[in-house]
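Structures follow.
All of the numbers you see were taken from the coordinates with simple rules; none came from a lab. This structure is a prediction, so every number in the text was calculated from the model and none was measured. Cβ atoms are built from the backbone, for glycine too; each structure is taken alone.
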Structure I
Amino acid sequence: MSTANDVELIQKVRDAHAKLRKEIGKVIVGQNEVVDQLLMAIFCRSHALLMGVPGLAKTLMVSTLAQALELSFKRIQFTPDLMPSDITGSEVIQDDPATRQRMFKFLPGPIFANIVLADEINRTPPKTQAALLEAMQERKASIGGVDHPMKNPFFVLATQNPIEQEGTYPLPEAQLDRFLFLIKVDYPTADEEEQIMRLGTSDVKTQVNPVLNAEDIIGLQQVVRRVPVSDKVFDFAKRITRMSRPKTPEAAAFVNKWVVWGAGPRASMNLILAAKAHAVLRGSNHVAGDDVVAVASPILRHRLMLSFAAQSEGITIDEIVQKLLKAAASAVAA
């Protein structure tokens, strides 16, 4: 890789990383790992799904991140009666004041922003979910036979509530696979919770200053793609995903018992891509095995399906991912 410009950009993001945490920390207490994973998804030109119980400031976190990145932001609250046109926009008939003829005019929906928060994405029917997912994959929306491109950069950050599933429409596995990360948002620590209480009940107004703009992000996305990866790291990432597939020659023994469905090739590619972003975020110009380890859980936790045996024994996806990492590391070292 390393042109002088690339090295300069990596140094820039390393400096910006500390500033971003400081700016976001004015509003969001803790959650540094979640913020880093959101940034990695953005630098990978990908999307992320946040999962956590209500009241953990997921919406506030995304809107604050948009301010710190100087990007346009729209929030869509998903409900059972939401229509695809409520997301993408629609054509309306208007009278031309000059010719007095009627003509169609496209009114863009909230999807046409740099960062789109799909709040509680599993609360809307599959038809509406599909309209959002088309924009995520194709980066355009087709209305009235005309393609309308998304803004660049463009990211969808969706949220799900893991405890309330009645009356919801869970995303199918094929659609979950479109998200780079499934990010778990956990409860704060005792000290963080006290800080949240003090901050949230005061009348102090905070101003979040932008650290990176759209042009910076597009440049960093290109740099991430150019970060070199050794053959050993490629082999490590490949073994992780291939060991996760039950009933195959390379499957780990515990996988055949606890996993019904393993990770596909998109997981292999995303392990490398996210590891590149992780390396850039920490200021490195090459990918190490530790970078793959750091991103493995959020990449794999929505791509593996547990068996009934695993669920009955209380085995979690994250525990299986840790076992896969150890097994793959041992295989590479052998």
Structure II
Amino acid sequence: MKFSLFVHMERFDRRQSHAALFAELEELVLLAEAGGMEAAWIGEHHAMEFTIAPNPFINIAYLGARTRRIRLGTGTVIAPFWHPIKLAGEAALADLATGGRLDLGIARGAYSFEYERLLPGLDAWTAGQRMRELVPAVERLWAGDYAHDGEFWKFPSTTVVPKPLQQPGPPVWIAARDPSSHEFAARNGWNVQVTPLASGDGEVTSLIERFREASRQHPRPAPRRIMLLMHTYVAEDEADAARAAEELSRYYCYFGAWFLNKRPVEQGFIADLESGEMAAMANYAPEVMRRALVIGTAGQVAERLRLYAALGYDQYSLWIDSGMSFARKRASLLRFTAEVMPRLAAAPADGVAA
């Protein structure tokens, strides 16, 4: 099993500058590369200080000039917000800028807050249908001289310019949860990104079972890959792990509030949650976070990851967004690369062939 970093700028303290957050993101990616991680992933979000990522291709092109080996992926672009020609061209240019190190992750999106601002009236079902129309069109535009006549987009014969460095194009990853999304990815030969969020290891197992079933239905000569994304904190000791569980509990309470899209938002910040409101969110209680997320000492984290490798996950992505201080994120990442990854290095690669 290989490892990656999933990272965004995030701002909880109004005294922090965006410039400082940008520099911190760069340092975390450089540490991930130095520590031997395979990839770093940056997604797309709009008008939210909670997750600052209006265009991951800008981050990726910038980081491409400052790194040498690590792959740089979109984790993920939000399909309904892109025209196929625009996405195919920007992805191709980012692939050139990174020397052929781009991975293209694509999702339907999740926040109704963003839907109502960029495409008013959009719902999750229609967003998914847009994704299903968009992704095949992007691949055909990379091949060139492709005309499209679909439900959401229509254009005459077009060749994307420039062409990507990787041929026939960068690896495509589909964010999947329900069986139909896994089937969509498997039918087209694409890789899959999954996250159980805070649902725990039962969902981790269920997600890979959906992937396996879809792969059995659509066998391919080349194996597809599946990436597991989870909030992870490698603690110095038990007291540090308990603190991380408290911090991630707060993070998920705010995540849930953004998802519900009911609280006022001012200057990109959602209205503060009171301690009583957070205490009422029992599904995000610290003790639940400690069990459901990957929080613990290096040995405890390594044992958990061995289980995921045995299930067949072939990339594990450390989701570092947490509302924690940069110093705590940095320390956890360094412990992960120095103390956790070497313990997994001797484990057999047990990828799922399709």
Structure III
Amino acid sequence: MLEASLERLREVHARMKQELHRVIVGQEQVIDQLLVAILTRGHCLLVGVPGLAKTLMISSLSKTLDLSFSRIQFTPDLMPSDITGTELLAIDPETSERSFRFAAGPLFANVVLADEINRTPPKTQAALLEAMVERQVTSAGKSHPLPRPFFVLATQNPIEQEGTYPLPEAQLDRFMFMVQVKYPDLDEEREILRRTTGGAMDEVSSVVGAEELEQLQDAVRSIPVADSVYDYVLALSRGTRVRSEDDPLPFVRESVTWGAGPRAGQFLILGAKAHGAVAGRNRVSVEAVRAVAHPVLRHRFGTNFTAHAEGITSDVIIDRLLDEVRPGATVGAGLPGVAGQ
């Protein structure tokens, strides 16, 4: 049963990529990470300079899913009720009886594009917190469940800081992946010019609906995980922590102020399950964990002034962590530890 479901998952994944490449040139890694997040019920934050097709990627992805789609353009004057919905006074035309009814906002869709999410104040950003974790919205003391499946796919411009409100760590932690969208290479950019300055662009077709997608997501979660992989994941996530019963790695102690929480480990496991499944493997490997480590971890720990001054980014620290943490070794409180110890 699991084998058949995973075979179908690989077919769906391949078709979704094929459809996305009708309108998106290159960006293989970004597309793969988006699809992995979808297959694990995760939310994604795409970070990149303007003009890299972040919004187009998300809107095109929504077209491959036979699901409802909503785009919210985040602005400084956006209020929480503008996205979650509000209570309206309704009058019965026959009895003139008055009552309140909930008018759902644009958040009530399967796929929500939160465009330029850092352009709206913290009060409105916080309106997403309950929705992203509990898949519901509370208004006037009543809980309103969101459609299933439910994904928040957000974009953020990292270079323009005027008029923006950085996302708090609590909200960043809700995103399974922070995906870095980079410039295309020369050949890809040439192809972009050819496609976008000529005739009409190709259309994207629907590939999978809500019911089947949830079945595929359940199949991903059913993939078994060996204890050695759990230990390796624990070593990576706990290895980012400065204050821990495990001895902090020297470079972490020097550059990190606070480390990743348990949600990092959960997403490393889930991401590795989906990454391995689409690659044809029905088990979780250390290599699959390493493949998703950067998008899972890069927004889940803080770097200090020394790291900023020396140009040490979170990706640099993750690179060193992957180099020095070896599966199977033990150090400190018995967790897998540092290579050579």
- prompt: Which one of I, II, III has mean count of other Cβ atoms within 10 Å over residues 152-159, as calculated from the coordinates, equal to 23.0?
  reply: I
message: Tell me which structure, out of I, II, III, gives 1.8 once distance in nm of label points 7 Å out along Cα→Cβ at positions 176 and 248 is calculated.
response: I
Of the structures I, II, III, the one that 16.5, 62 was derived from, the read-out being Rg and Dmax of the Cα atoms in Å, for residues 40-183 alone: III
query: Given structures I, II, III, which gives the highest value for distance in nm of label points 7 Å out along Cα→Cβ at positions 80 and 224?
result: III
